[in-house]
Structure I
Amino acid sequence: MKEILRTYKETPASSISSRCIPIVVKGTVRGRLRPITMDTIHNDAEIKMLTEWREASSTWFTTWFPVSEEGTRRWIEHQVVNADDRILFFVEDEELTPVGQVGLIHYDEDKKECEFDNLLRGRKGKFGNIMIYALIALGTWSVNELNLQKGYIHVMADNFRAIRIHQSLGAEEVERIPLIRSEENGVTRWVRAPFPGEGTPERELVTMVIKRETFIQILGTNFMN
């Protein structure tokens, strides 16, 4: 199944449309998920856009660092495109304008599990709730193409909107990890508190789980048609 991820990421620009996942809302296509490929690494405009999105949303990540376009380029090449257990998509609206990103990581072929990550809205799209339906499209694709049985989500506890979105799709909270702030060489990391339960944590990281059967039940038995 990891070959599927590789196939999507190795698709040339000339045939990328064949690998895009439609974002459908009540029978109408409102956009698509376009896999990020090697072509993005050589596309300065897309690298700049991804860099700006990450910088604007840095507060929702566990690691904060000075963001640069060259750093984003290296990350896309080595941590996304060349990683065999990960894929990242641009979320595009009806006019094929990138408005955000979403992906999965740590895909386990044996357990049929993964972690959904990097849900970012970069700009407002033509359709207001496109990011919710982008998640639905990714979830549906993961069930159909990867035979996914369970997906994990890690989200900061104060990111209330993201938590509500995941809950609406059937995700349930299974753990809260107390975090403390650590600073080193200009990088801020939110790390697990060494003595959980003592005092009030500075922040918390919520782990959520969404199971295949719950996802299907919420979206209806015909969601894969």
Structure II
Amino acid sequence: MCGRFTLIRDIGSIARAFDVPAPDAFKVQPRYNVAPSQNILTLIRDKDTTPTHLALLRWGLIPAWAKDESIGNRMINARAESLAEKPSFKRLLNSKRCLIIADGFYEWKSEPGSKHKTPMYITLEDDEPFTFAGLWDTWHNPVGETLQTCTIITTDPNEVMASIHNRMPVIIPSVAREEWLAPQNHDTAALQQLLQPYRYSEMKVRPVSRLVNNTSNDSAEVLLAQ
């Protein structure tokens, strides 16, 4: 699964990295411990005529048909293998795909003979920002308020992740971002082919402080070795 990640870079650096405008209204602070139910920075193209742009979506998908927003607490991740089968995701795979921007993510590794798990921090080898594959939707609550929410897609682990967890977030490489975001792309089979484990040779992992276990700890200290 993917339940926590980082986005430390400033909005200007992010905009340059992904060649998109930086909205003046976005006050994005360095985030060392991004958690579900929080607003996260994404890339979307919601219409054929709209260029790719930055958007803030709440992490935890609330489908448009949901009766209650609490469903979002259970839908922070979506399994790549079943996207085309589950009603919650099939429509979104066809028309509402997004990319979640990150520069690292956490997973917890079981230690033999110990009840404690070690938090591990995973980044790309070059430490550059990257994008998780995601789905998003718009939900209207009973009093007419609107929420835009998203989920992160997961897949089988690569060789780096296999010793840590049995799932990993799908990282869409730069060459495939346009194909994933293109609203006119309705080829479900081709889209699912993009949802592969990322190349293990381009990733690195290290243990970090157990401070990350508490979502209220959101500072550079969480990245320190134990």
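What follows draws every value from the coordinates through simple rules; no lab data is involved. Not measured: the values here are computed from a predicted model. Cβ atoms are built from the backbone, for glycine too; each structure is taken alone.
Match the computed value -3000 of helix-only ellipticity at 222 nm (-39500 (n - 2.57) for each DSSP H run of 4 or more, over all residues; to 500) to one of the structures I, II, and report its label. Matching structure: II. Match the computed value 50, 39, 38 of Cα extents along the principal axes in Å to one of the structures I, II, and report its label. Only structure II yields this read-out.
Which of I, II yields 13.2 for Kirkwood radius over Cα pairs in Å, for residues 13-68 alone, as computed? Label of the source structure: II.
As an exercise: distance in nm of label points 7 Å out along Cα→Cβ at positions 5 and 165, calculated from one structure in I, II, equals 1.1. Which structure is it? Let's see the in-between values first.
Numbers: I: 2.1; II: 1.1.
Derived from the structure labelled II.
I, II: which one has mean count of other Cβ atoms within 10 Å over residues 77-84, as calculated, at 15.2? It was calculated from structure I. Among candidates I, II, the computation of FRET efficiency 1/(1 + (r/R0)^6) of positions 53 and 141 (r between Cβ atoms, R0 = 25 Å, to 0.05) that gave 0.50 used structure II. Set I, II, criterion FRET efficiency 1/(1 + (r/R0)^6) of positions 149 and 189 (r between Cβ atoms, R0 = 35 Å, to 0.05): the highest-scoring structure is II. Which structure, out of I, II, was relative contact order in percent (Cα under 8 Å, 6 or more apart) calculated from, if the result is 18? Source structure for this number: I. A value of 148 was computed for volume of the Cα convex hull per residue in Å³, for residues 109-172 alone; which of I, II is the source structure? Considering all the candidates, the number was obtained from II.
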